[in-house]
Structure P
Amino acid sequence: MQKAKEIYSMNLFLKVPSYGIYIILAIIFSSCETKVEPIATVKSIDPVDLVYPQLDTENSRWFFFSSASRPFGMVNLSPDTEVNGAWGSGYRHKVDTVQGFSHIHAWQLSGLSVMPVTVNELNAKSVFTDFKSKFSHDKEKVSPGHHSLNLERYDIDVELTSTTRVGLHKYSYPKNEKKAAILFNLNGMLGPNENTDGLLEQINANSLKGELVIKETSRRPKPVKLFFTIDLNAEIASIEHDDKTGNYIVFLEDGADEVLMKAGISYTSVENAKGNIDSELAEWDFEQTVEDSKKEWNGLLERIKVEGNTEIAQKRFYTDLWHSLQGRRIISDANGAYPDNTGEAFKVGQLPLDDSGKPKFNHYNSDSFWGAQWTLNTLWGLVYPDIMEEFVNSLMQYYEDGGMVPRGPSGGNYTYVMTGASSTPFIVSAIQKGLITEDLEEIYQALKKNHMPGGIMGKAGYEHNTTIGGGLKYYIENGYVPHPIPEGKFGGHQDGASMTMEYAYQDWTLAQLAKKLGKTVDYDYFLKRSENYKNAFDISIGWMRPKDISGKWGENYSPYEHENGFIESNGAQSTWFVPHDEEGLARLMGGKSAAVEKLNEQFKTAEKLGFTAGNSHSQELHPEYRNIPINYGNQPSIQTAFIFNKLDRPDLTQYWSRRVANTVFGGLSPATGYNGDEDQGLMGSLAVLMKIGLFQMNGGTEENPKYEFGSPSFDKVSISLQNGKSLIINSPGASSGNVFVKSIELNESPYKKYHITHDLITSGVTLDFEMSAE
C-alpha cells in the first residue's frame, strides 16, 4: 500500500462521484464583460483507462502479466525481462533488461520471441548471444491492448498491440549507419519450457514463415508445435542463421526507420497462421488496432459500473475485473481449426460452424478451475454468461476428443493440474443458471465419468498415466482418502483430508444435476458420498485431520502444519472447506455459536498477518506464514468470510469481507496486489465479488442459485446483464466506511433476506442497502 501512496499520493483521498470521473478542464470568467462564459468540458473516463496492468508485477509468473493482448487472446504479446521457468518469469517489474517480446504467455506454453536490434561491425558476430537491452519505466506506457518502451541499447522505440491471433509491432529505429534488424529467438528456454527445432524461411520480399516446437514439461507431457507467418511493411535484405543457437536474424533494407510487423500464429498450420492475419488484421493501421483493442476491453469492463469511493479504489476494481478476463487462452484458429493432443497421435480438430461458416465457440487452454466455485462461477455466470458458455463448450469438446472433461488443459491436451473434478461445479453452475440448456444427458454422463473409478477424480496432480494417486477407490469404499496413499507417490498434492472434502463438495454439485435430470438413484448415491467430509473431522479436537488407511488419526497433528494432508493449506484453513453443508460442519463443532466463535478468532489472528501467507505464493511455506489460520492468498479458504452468513451472523460476513477486501485487494502498485496465487483471474474475480458484495458459497450449483450479500465497497454498482436487464446495488455511505447492512429494499419494498436468487436478479432489480457504521 505504501507504493500506492507514492504513486497516487495526490489522489489518495479523492472522492470520485461515479465511474466516469468528471474532470473540469477550465471555467474562465471575463473580467471585462458582464456575462460569464464557462469553457468547461466534462470528460468521462472509460473503465479501460482505469486499469493498472503493472499491479503485482514484482511477484508475477509467466502468464500473469498482460499488456498488448485481447481478452483471452491466442496472442499475448509483451516484453520479457526474465525467461527461465514458469515462476519468476515473464514481465518482472524490478528487472530493467528486456530479453525479447514473445507472443505466448499461457498455462505451460511459450513461443515466438523476437527482438529488434541494430547491427554494425562491433556486434555483428555477438548479436545472437549478446542482444539484451536496458529499458526504463520512465519511458514506458502500458495499458490493455498496448505496450510501448524504449530499448536503450539500440535507441529503438517499440510499440506493441494485437488482435486475438495476430501480434502487431511498431519499431522506430534510429537514423544512423547501423543496420536495422530483427532477431528471432526461436530456440532456447522461454518461460515454462524450452523452444526447439525453430525454423524460419523467407516467402517473398516482405514475408516470412516458420515453426518451432514448444517442448513438453512435467505438467504438459506432450510437445506442441507452433506455426507462424510474418508480414513486414519494409523489405527484407537478408536472413542469417546461427548454428550455435539455432536462431535467426532478419536484416531490413536501408532506410527502414519505422517498421510495422504482423505476426500471425497457429497451433495447426502455417496456412492457418496466415489465415488468422487475413481474417483479423488485413490493414496496417497501428493506432486503429490499439483503439479497437481498447474498445473490446472496455466493452467487457463497462458491464459493471461503480460509483463512489476513491480513485485508487476504482482503479483497483477495474484492474481486478480485467484480471478476471485473461490468463486462459484461445488455441483455435479463426476458421475453427484447433490442436487435438488428447489421443495417441496429434491431429487437427475442427470446431462446429454456424450457418455463416464461423466457429460456434472458441477452444481454450486453461489452468485449473480449482477454486473457481467461489470466483469465476459467480462472476462469469452473472456478468459474462457468454464467456462461461464458451468455456463449457470447450471443455465438452475435450470430452468429445479424449473421453474426459479436463480440469486444466494445455496445448490441446490434459495436464491433470491440481486435484478432483473441479470442472464439475463450473459446468453445473452454468446449467443451473440456464446458460447451457442442450445435451444435458451427455454432459451429465461426461461429468459422472470423472467421479467414478478410472475418471479424473482418481488422478492426483499431474498423474498422467495412472488413476491411483487420487485415492478415489478408498473414498468410495471407506468414505475418505487416506493420508498417505498406501500405494505410494503417483502425482502431486496427494493430501488425503483435502481430497476427501473436495470430492464430497464436487459430489454434491453432481447430485444437484442428477436431481435436475430426474436421476433419483444417482442423486441419492452422490448425495450420500457428499457427506464423506464428516469422516475427515476429528470431533475430539474440532479440526479436520488426516487419517491413515487403518482409520487412525495422524499423530503429532497440528492444524497449523502446512500441506500435511491438506493441499496448499493447513488444517485450520481447510477445516472450513464444506461449501455445500456449512450448517452440518457447525453441528460437528457443537453448534452455530461455537462455530462462529472459532472462525471469528481465526480471522482476528489472521488479520495480524494481513490475511495472507506473505505477498507471493512461494512464501506460504515460510515458517512465519505457514501458521496463518485464514489465507486469502490461495484458494482453499477464500470463502471463509461468507461462512458467517450460513451461521446466522451476516454482520460478521460484512465486517470481515470488507476488512479482507481493503487489506488484501486494496493496493495498487507493482509490489502488491494478490499476495499469493492469482491463477488466471481467480483472485481478481474474488476481489470484484467482495467489492460488489455478492458471493455464492456452493458455487451457484443448486437449483435457482443464490447470491449471498456481503458489504459493497462502492456507493453504487450497476451491472448490465446479457438479457438487457440491469442489477443495481445502491449502498450510499459504503465508501465512507459504513460496513454494515442495516436494512434492504428490493425494488423499493422491504426485503428481509441476506441473499437473492438468480432468476430474481435476471428479471432486473434494484437493491437499496442502508449502510451503517455499527
Structure Q
Amino acid sequence: MAPSFDHLPDPEEDEYDEEELDFSDLHQRYEVQLEQGLDTFVVIDGLPEVTEETRPKLIKFLLRKLNAVGRTREDSIYMPIGEDGKSNKFAFVEYSTAAEAVAACKALDQVQLDKKHQLRVNKLTDIERFGREGRVDEQYTPPKMDAFSEKEHLRSWLADPSGRGRDQFVMYKDDRVAVYWNSEKDAPESIVDRQHWTESFVQWSPQGTYLTSMHQQGVQLWGGPSWTRQKRFAHPFVNLVDFSPGEKYLTTWSNRPILIPEEGHPALSVDDDGKNYVIWDIETGKPLRSFANIELPSNSTDEAGQPIKRKIIWPAFKWSSDDKYVARLTQGTAISVYELPNMVLLDKTTIKIEGVMDFEWAPATPHRDGVKTYEQLLCYWTPEIGSNPAKVGLMSIPSKEVVRTMNLFSVTDAKLHWQSDASYLCVKVDRHSKSKKSLATSLEIFRVREKGVPVEVVDSIKDTVINFAWEPKGDRFVIITTAEVVAPSAVPPKTSVSFYCPEKVKGPGVGNFKHIRTYDKKNSNGIYWSPKGRFVIVATVHSQQSYDMEFFDMDFEGGEKPESEKDLTANLQLMNTADHYGVTDIDWDPTGRFVATSASIWKHAMENGYHLYDFKGEQLREEPVEKFKQWLWRPRPPTLLTKEEQKQTRKNLREFSKIFEQEDADRYASADLAVVEHRRRLLDEWMAWRASVEEEVEEEREARGLPQDPIEGLIKKTDESEDQVIEEIVEEIVEESEEIMP
C-alpha cells in the first residue's frame, strides 16, 4: 500500500477500520510506467497558430526556451499542420534523455511564451497512458459540477463569541493536544482536546489559519470551528516544516531521503526519489519542487583536522516577505533565488558570491528613498579571503543589483538582524584582536530607507554581544554582553544588559543611536519583546541555576527622566521582576497583553508547567502540568485597518478603554454575585438539614421519655444539689537568688 494519510485514525473517531480505505484511484493516478522509446518525448500545447511559411520562425523562437533545460534540435520538433494549412497549436519535441524531458515539464509548464500564449508541457508517455487506460474520452463531456457546500470560515476565531477579544493557545502535554481560550486569571476555556493528534510536535501557521500536526506519513493542517483536517502533505518521515509569510507555500524536510515505492506515491513522483526537501503549494496541496540535502565534501575538516559533522540549517529555504521568491544558500559559493509558483531560478542562474556565509531577506517591503520600482531586499556577508576584507552586501531582487556594501576587518563572525519594518539592518560583527585571544563586538546599522543607505557604527561595546533584539515596529534595541567565554554546557556567564534608542532630532528624521542604560552582574541570556513594541522581558532561560525575569517599559508614563536621558526617545523603567524555576520558553500573545512562561519536559523533567503574566509582570495564573511539552499562542493575521484608522483608534484609546473597563467591572461583579449566591444556597441547604436533624432528635427523646432540652435539665439538677466550698491555693515566688558555696 502506498504511504498515505488516509490510514491515520481520525482523532474524532473512537474506532478505525483500515479495510474501509480505498486507494485504487491514487494508485491508478500515480502509477509509474516507463515506456521504452517514448520517455524522451514531450508535448507542448498552447502555441500560437502559424502557417507552413511561418512555422520555421516559431520553431527557432521556441528552441531558445527548449534548449535552456536540455538538448534538442530543430529537426526534433514536429509541429502538425491541419488541412486548412494552419497549425494545430501544439508540437512534439524529442530530448536527448528522459531526465531532460522531465526537467522540461517542470521548468516550462505554464511559462508565458508571449502576452497571449502560455505553454503547457507534458510527457508523451503520460498522455499516451491516460488515453490508453480510458481516462480521456474521445468525445468531450462537460465535467459534473458538485453541489455547493458551504465551508467553515478558517478565521472565525477572530470573532470571539464572548466579545472580549480573547486569544487562543495550543497546549501539548503527554499524548494530548488541546486548544483553549485564554481567560486571564480564570482557568482557560477548552475548545478542542484530542489524543494522539500529533506524533512529534505542533506548529501554527504564521497568520494562525492552520494548526500543523506531524506524522510518520507527513503533515496535516487543521482549522475551522470544528477543527477538521483542511490540508495534507504526504512527505514520509517528515521532521520539520516551514511556512511562507503569507501562508501560500510550505517547506517540509526529512532527514531520510524520499523513497518512492514501485506501486507509486499518492503525491510525489519518481523524480522526487532521493530528495529531502519538498516545497508545496498549500492551496492545491501539490508539490512544486523537491531538493536534496547539500552535502559537504568528504574531506571537509575543522582547524584541528577533525571531520566536520554536517548540521542542518533551518530554515534551509528562506522566503521573501511577499511570498514571490524563496532562496537557498550554498555556503561558500552562491545563493539560489527561485520565483514562485513555478520554482524556476531567477534569470535561470544562481547568484555567485565567493565565500558567502549567510543571508537574510528583509521581513517587509523596504520602500527605499527614491526607488519607485518593485523590489525585495536581501543581505549577505562574506568572510576575509586572502587579502580581501570581509564584506556585507545589500542586494535588490529581482534586478540582483548590489545597492550597498561595507568592508570589515579582523572578523571572526557576523550575524544579520533585520528590524521588523525593514527600516534598519544591524550587522553584529565579532572582531578578534591581533593575537586572536580576545573578542569585541561592533554594531553596523544600515539605515535602509534613507537615501544612499548610510551606515552608523556603534563601536563603544567592549565585550562580546551574545544576544541582540530590535523592538518590533520600533527603532530601539537591547543587547546582552559578556566578558567571559561562553561554553554551551557551562554555568551561565555573568552578563550585562544594555538598552539603546535614537536621540531626539527636529523634524521627521531619526537621530543617532545612543546608549540609555546598562544593568550589570546578571545571568540573562534571552530578550523577548512584546509583538507591539514598548515592553520587553530580559530573562535567563534553559538554566537550573538562575531563572530570573525582568519586565521593562521603554515608554514609562510617570516619574522624571534622569538628566542624562532627556534627549533620548525612551523613558526606561523596570516595572517588575519574577522567577519561574526551570523556565525554557517565554511567549508573548499576539496582542502584547499577556506572557506565558513554560518549563518543557523536552528540556528537563522538573516542575513542568506554565505561568501566565500580564504585560506589567503581575502573575495571573500558575499551573503545574505533568509531562508538559508545548505552549504556543495562536498568531493573528495583519490588521485590515488602514494606517489612518489605526491612528484614529490610538487617539481615542482612552474613550475605548472606559468601555472595556466597565465591561470588565461588570463581568467581575457578576462573577462575585454568582459566588455570593452559591454560598448563600449552600448555607440555606445546611440550615434546612440541621432543622430536619433537630426534629428527628426531638421525636426520639420524646419516645424515650427524655426531656426535650437536656441542657435545661442539667442546670435544674445542679441548682438542687448542696452548696460546695472550693478552696484554691496560689503560690507566688517573691525573690529567688543563687549562691555558689566554696
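Upon calculation of semi-axes √(5λ) of the Cα gyration tensor in Å from the atomic coordinates, which of the structures P, Q produces 65, 41, 26?
Checking each candidate, the match is Q.
Of the structures labelled P, Q, which one yields -7500 when helix-only ellipticity at 222 nm (-39500 (n - 2.57) for each DSSP H run of 4 or more, over all residues; to 500) is computed from its coordinates?
Derived from the structure labelled P.
Which one of P, Q has relative contact order in percent (Cα under 8 Å, 6 or more apart), as calculated from the coordinates, equal to 11?
P
Work out which structure the value 9.4 belongs to, where distance in nm of label points 7 Å out along Cα→Cβ at positions 408 and 704 was derived from one of P, Q.
For distance in nm of label points 7 Å out along Cα→Cβ at positions 408 and 704, the value 9.4 is produced by structure Q.
Comparing P, Q, where is volume of the Cα convex hull per residue in Å³, for residues 96-223 alone highest?
When volume of the Cα convex hull per residue in Å³, for residues 96-223 alone is calculated for P, Q, structure Q comes out on top.
Match the computed value 46, 38, 25 of Cα extents along the principal axes in Å, for residues 480-591 alone to one of the structures P, Q, and report its label.
Derived from P, not from the others.
If you work out distance in nm of label points 7 Å out along Cα→Cβ at positions 272 and 512 for P, Q, which one comes out largest?
Across P, Q, distance in nm of label points 7 Å out along Cα→Cβ at positions 272 and 512 peaks for Q.
Figure out for me which of the structures P, Q the number 5.3 belongs to, where distance in nm of label points 7 Å out along Cα→Cβ at positions 48 and 424 was derived from the coordinates.
Computing distance in nm of label points 7 Å out along Cα→Cβ at positions 48 and 424 on every structure in P, Q gives 5.3 only for Q.
Work out the source of 19.2, 56 here, i.e. which of P, Q gives that when Rg and Dmax of the Cα atoms in Å, for residues 368-607 alone is computed.
Q
Laboratory data are not the source of any read-out in this text; all were calculated from the coordinates shown. Everything numeric here is computed off the predicted structure, so don't read it as measured data. Cβ atoms are built from the backbone, for glycine too; each structure is taken alone.
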